[in-house]
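Just below sit the structures, each encoded as structure tokens.
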Structure I
Amino acid sequence: MPTEPPPTRWVIPEPVAPGDDVVGVGADLEPGTLLAAYRQGLFPMRLGAQGPLAWWSPDPRGVIPLDGLTVSRSLRKACRRFEIRINHAFDAVIRACADPARPHGWIDDEFIHAYTRLHELGWVHSVEAWTRGDDPRLAGGLYGVAIGGLFAGESMFHHERDASKVALVGLVEHLRAGGGTLLDVQWCTDHLATLGAIEIDRDDYLGLVADAVTRPQLRLGS
């Protein structure tokens, strides 16, 4: 079971204005602050590449229903090329997601340190797609925060075609088997929509997350 850190010293804001994705600016990335924010449906991201720390609650919110993942024939074929592992290479995954050469990169050293601390406490997990064979390589993956039945996806990457999608398929399979109820993807991008992501009203999301975080803690296989 994950270790509960000391509580945050900040008051976590509640979303008020419809359509306003940013609900607060400031505070810190201490483990207790992060967990309190996710439990209230918020996540941190800077305002601009070097901007201040902001707390986001998108309206509408992107989620992937656990019974609604779209797996095409080509993706099913790609799944056979990779092996799914959990938490075998968390540091490599988060640093690949933070690669400054990636478009719209936002994960800086402060974020890497913060989520690594939460990983060490048992709240953050990486789902990895490894090549098969005698010399397996990390081909793609994702990481996110698991609280109760919630998995809040943060970022994904790939070094080989379809590897991040395969990691997402593996994540959904583990969530279904491990007691997951809600897969949050923040925004429903065109790419995620092809995989089954949908948009829901923020109020609906907040109701789902309030229920999810009270469920028994997710069991992610290794």
Structure II
Amino acid sequence: MDWRTLPEPVEPPPSPWRMPGPESADRHGLCAVGADLAPGTLLNAYRSGLFPMPVRKRTVGWWSPDPRGVLPLDGLRVTRSLRQSARRYEVRHDTCFREVMQRCGDPRRPHGWITKDFVDAYDELFRLGWVHSVETYLDGVLVGGLYGVLIGRFFAGESMFSTARDASKVALVALVEALRQIDVELLDVQWNTEHLASMGAIDMPRPEYLARLRAAIGTSRT
């Protein structure tokens, strides 16, 4: 799939909620709780440098960690063994978004936080053209994938899953290749992890992240 042919997304009605500034976050990165998961609210949050994640499972929290995890598109590390693994998988884009998100939200996974409300909300964003998934298949079976939000030349990676060796890593490699096609400037991974750092993710101070975000969403894909 060539992401240069993606149709322009549909802008939803604006959010009635006023998002706090990212600088108001506490030491854990939490800025506020409440509001809703309507498309306009979610897009406003991402454009402001925030992302949603539940607090105590039922309440929506809005987060801006400092530092922020970022994966430079020119800094992706692909090992020889990963390249060999990639040959085993078929990669598809946007063919089963809801299932990918549900698999990311499997309650049996440690620290699972993706509820049905989140799945429904992002499924609506997917319908409007703002959210995309990358899926990996082995012998026709979905075994890995990821999803995230694309706004201009900014991509917010949300979550990934894998039930086969390197399946999510292969999806990430495919994502980076797709984002390079459309000159994405910022790939946000929220909090850096050992897994992401092994593939080249870095920590970025909040002020630098926000400046990069403003530059990335201020330009069109067309």
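Looking at structures I, II, which one was Rg/Rh (Cα atoms, Kirkwood Rh), for residues 7-62 alone calculated from, given that it came out as 0.99? Walk me through the intermediate numbers first.
Values: I: 0.94; II: 0.99.
Considering all the candidates, the number was obtained from II.
Which structure, out of I, II, was volume of the Cα convex hull per residue in Å³, for residues 95-190 alone derived from, given a value of 99? Mind dumping the intermediate values first?
Working: I: 125; II: 99.
Of the options listed, only II reproduces it.
Given a value of 16.5 for mean count of other Cβ atoms within 10 Å over residues 23-30, point me to the structure among I, II it was derived from.
Details: I: 16.5; II: 13.2.
Value 16.5 for mean count of other Cβ atoms within 10 Å over residues 23-30 corresponds to I out of I, II.
From I, II, which structure was FRET efficiency 1/(1 + (r/R0)^6) of positions 47 and 159 (r between Cβ atoms, R0 = 30 Å, to 0.05) = 0.50 calculated on? Please report the intermediate quantities before stating the final value.
Numbers: I: 0.50; II: 0.90.
Matching structure: I.
Read-outs: derived from the displayed coordinates by stated rules, not from any lab. Quantities reported herein were computed from a predicted structural model and do not represent experimental measurements. Cβ atoms are built from the backbone, for glycine too; each structure is taken alone.
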